[in-house]
Structure formats: structure tokens, C-alpha cells
Structure 1
Amino acid sequence: MKKEVKYGENFEIGADEPVYTSGTVCRLIGIPVWVLKQLDKEEVLSPRKKKGNLRLYSKRELDKLNHIWYIMKEKRIKVTGLKYVLEIEAKVYKT
């Protein structure tokens, strides 16, 4: 007997599964594309790269990016200072 497929059912996407494109990330977080590219260039955040320039981000990377954007926007920290802040946070919170 063939199982009936029900569309619209909830399904789990793992926290490390790269599914969000750069455009989606920018729209969800409200971050400019140039900032996202700069963070990638400076290796603050490393998305999975697929064919061409397509970069994919996971939920875990989205959460990290949301935190990064808060530090940059609200605390007015530039990318060079951001690296230092993240390094200190990693030591304090042992992540």
C-alpha cells in the first residue's frame, strides 16, 4: 500500500543544514548585502559555497549573524573590533 503524501506537513531542518541564501538572510535579519559579504571576506562567518557565487547559511549561522549584527549596529563596532569581541565572548562562554 502506497503512503499518502500530505503537503504542508511540518518537517525538521537541522540547525547546521545550509538552506538560507544570502538574499534570504539579509531580508530576515535586515542586514545589508555588503556587510554579509565583508563578514565572509574577513572570515567572521563562513557560509557553505555552492556553484558560482551562491552562498548558503544554516539556522545556527543565522543566529550567530543576528548576534553579530546587533554588536555592529547597536554597539557601533566595526568588523576588526568585532573579531576581538567574538574572540573574548568565545573565551568567556567557552563556545
Structure 2
Amino acid sequence: MYIRLLSFQTNGNKKTEVATIMDDIMPKIRSQNGCKDCKFMMHESDDHYALLVFWESKKQADAAAEIIGPQLLPALNRITKENLTHRLYEEYQPEAVLV
């Protein structure tokens, strides 16, 4: 599994704007081939937010990024402290140790 992480801080209290963006984009993300789950987290006390998207494969995550990125990143960049970048992490599962 692969996990795309987008972590950002807004310019002041932009909870309403962020929620509106997420309400629009999350169903689009979830409809992409290979999306297993999509979670949005808020840490309002310091205006930090994170979007986690779980993908079956790197190929599917990359294909979705080409569709979702141009819609999501410009909308968020208008309200964030820094232009956003995202990372794709590969999940690591340690081998089970038999006792």
C-alpha cells in the first residue's frame, strides 16, 4: 500500500475555507481507481491540517495525482503559508516473527 501525505498550515483561521475545499475534493479522490481510503485531519489551535490518501499501488497514486493535484493544490495554495508539496510513502510491514 502507498500513502500520499499532504500536510500544511493556513494563513490564520481558514477552517471554513479548508473544509469547503475538502468537501469538494475528497469524493473525487475516493472515486479514483485504487483509492482505499481518504482522511482529513485538523489541528485548529495552530491552523495545521493534513490529508492522507491510501492507495493500492504507486501507479494508481501517481495517476490520481495528475487528476487531483491541479484541482487541489492551487485552491490550497491560496490560503496556506507556503506552497504545498506532497509525498508518497510506501507502507512497510515487518515480517512476522514466530516465537
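One of 1, 2 was used to calculate relative contact order in percent (Cα under 8 Å, 6 or more apart), giving 27; which? Going through each structure in turn, the value belongs to 1. Comparison across structures 1, 2 (criterion: distance in nm of label points 7 Å out along Cα→Cβ at positions 19 and 75) gives the highest value for 1. In this comparison of 1, 2, the computed figure 31, 16, 12 for semi-axes √(5λ) of the Cα gyration tensor in Å is attributed to 1. When helix-only ellipticity at 222 nm (-39500 (n - 2.57) for each DSSP H run of 4 or more, over all residues; to 500) is computed across structures 1, 2, the figure -12500 traces back to 2.
Every number in this text was worked out from the coordinates using simple rules, so none of it is lab data. What you see is a predicted model; the values in this text were computed from it and never measured. Cβ atoms are built from the backbone, for glycine too; each structure is taken alone.
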